[in-house]
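Structures incoming, each one as structure tokens.
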Structure 1
Amino acid sequence: MTPFHIQYTLSRRQRLATEIYPWLPAIAGATGFVLGVVYLSTVVSRWFLLLLLIPVVAYRGLFVFLFDLAVHPKQSVDVFVDETRLGVLIGGERRWLPLDGIFQVCRSETGATWTVLHLDGSVLTIPSDAVTGEQLDYLKSFARRAAEERRAAQPES
């Protein structure tokens, strides 16, 4: 079934739905921190407002993501799959991932997208209408193989 090439565009909503989850603890912590700084700046001294720079520096990846989301309403994605690698081209940046690292392929609750999870932490979101069943089966075969290897490696009780 290999190789294949998929081109699609992700909307803001699709990007936000998958890329915001890793940042939720940071958002919660930053919100509490900001509320504390605002309280201290109104009750004690305006100098506490300088502390608002700390979340911006500590979570700069979150702020870069939010800025990119605001500036670019749509994101073009090219996915290249060959016998051993999965290549993703987003905004001129290409990344190659070994297919053996795919450990999960799942459909969203609404059925609008598929999510491919890789061992290196990469998350690939693919709209359902952009991928065929045969292509999904090929990607799922690597996740199934990884699950079988994990089961085989576990000691029997």
Structure 2
Amino acid sequence: MNFLFIVYILLSIMAILGAFYLNFTGKKQIQAVLLSVGFLIISILFGIRWFSSTGQINSTAYGGAWPPSINTCPDYLSLIKVNGAYTCVDPIGVTQQGMQKWTDSTQTDPKYLFDLQLTLTGADRVKALCDHCKLKAVTWEGVWNGSVCLNREPPRPVG
């Protein structure tokens, strides 16, 4: 059993009993019961979230890779199919430089498109995507933060 689990149990008991005592002695019996039941439910829910059944800290509740999922396209870009191949475009004009606002399917020039490097895999694809993000001046949560490559490969489009 983890020390933090014991502290959590003790703090929960103190909060439940303290809320009950303060309200009950203040002649607010119904409020005392409702508040205590609410604290009990909240304590149980967070206890289940933060601790395993053995009292150990639940590692899935903390840490892990961030973001937990990566988009198929860079931030604020949209996935479309142009000439049978998946690509990302900027239909609303959020990119400041490197890409042009895409308005219709006739715009197939590279200045309107973000290449997803689908012919590459692994580290080669990640490096190519980071280089492309830098060239197009876009960020991509989990892949490229605007100055550093985060070495995480985004998912490939499904379909």
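Here relative contact order in percent (Cα under 8 Å, 6 or more apart) is compared for structures 1, 2. The highest value is that of 1. Sorting 1, 2 by percent of Cα pairs over 11 Å apart, for residues 34-73 alone from high to low puts 2 first, with the largest value. Looking at structures 1, 2, which one was Rg and Dmax of the Cα atoms in Å, for residues 42-129 alone calculated from, given that it came out as 20.3, 60? Here the read-out was taken from 2. Sorting 1, 2 by Kirkwood radius over Cα pairs in Å from high to low puts 2 first, with the largest value. 1.02 is what came out when Rg/Rh (Cα atoms, Kirkwood Rh), for residues 90-137 alone was calculated for one structure; which of 1, 2 is it? The read-out comes from structure 2.
None of the figures in this text is laboratory data; all of them are computed from the coordinates on show. Predicted, not measured: the structure shown is a model, and the values here were computed from it.
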